[in-house]
Structure 1
Amino acid sequence: MIRRKLYEELFRRLTEERRFIQVLAGPRQTGKTTLARQVMESLALPAHYASADEPTLRDRTWLEQQWEAARLKARGIETGALLVLDEIQKVPGWPGMVKLFLGR
């Protein structure tokens, strides 16, 4: 399997004791989704992947459903779970929603 140069960096960040939201940003068709999926498969964490590519799914309800799906996977697991939201920029107001969900 070919791994992108940033694989190790992203893997390291996602396995740190303190966790922050990680954003993969860059030009189209440069391998961001492939990188995210490779790291997701390598981690010893439950993970949930969803894409906001579908126009009908770009709202608060969709985002909340994905958040809850990841929370269910993390239930009872000390290390938590990984939530990968591809194309999240297509969901209007997503940063505010994530901040709200984090406060719960």
Structure 2
Amino acid sequence: MCLGIAHLITRNLAGGAQFLPLGIFFVEVALLTALQGASAGQRLLRLRVVDASDGGRISIGRVLRRTLLICLLIPAIFTKEGRGYHDWFTNSVVVKS
């Protein structure tokens, strides 16, 4: 989705525009997770991001840190319990809704 939006904005992703899809991804994931508790893809799969301690919503600051870690490919690293480090560092967890 982000690549398609980037192509609508600019036809040529050369130069600095090659990072445009990642920027769009960051905004989309952070905004939707902060407002709805899940990104567009998570909504389609009926998943949501919650606080690991109490199951409530996570703060905007934690949403931004989590999204930044996702953009840095931190999710490729998992803890022993199977959570991604982006969730572990922000004390969040993805659950079925």
Structure 3
Amino acid sequence: MSWETVTFVRVYLTEANHTLEPLLKRLHDREKVRGVTVFRAQAGFGGSGVVHTASLVDLSLDLPVTVEFFDRPDKVEVIIEHLRDLVPPGHVVRWQAEMNR
């Protein structure tokens, strides 16, 4: 089995900031990344310390959302630069991974 080095990226958002749709559109249409997955959290908090939760009593539309994608390291470098106008500083994490071919 052969392996390829890729860069894996995780972007942290909340539903309320309305960034998810434009981010997905850009990653799909413009950047053409290999794969994207979106996770909607049940609970979370960030630098503000405000806890966002999903419960039957509080059907919040401001839940944490995580967007993950991967591609070649050189391509990801360019993509991250393009995302600066969509994603606030401190909301993007990346690391190298090995993908089997």
From 1, 2, 3, which structure was relative contact order in percent (Cα under 8 Å, 6 or more apart) = 24 calculated on?
2
Output 2.7 (distance in nm of label points 7 Å out along Cα→Cβ at positions 5 and 21, calculated) maps, among 1, 2, 3, to structure 1
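Read-outs: derived from the displayed coordinates by stated rules, not from any lab. Predicted model, so just to flag it, every value in this text is computed and none were measured. Cβ atoms are built from the backbone, for glycine too; each structure is taken alone.
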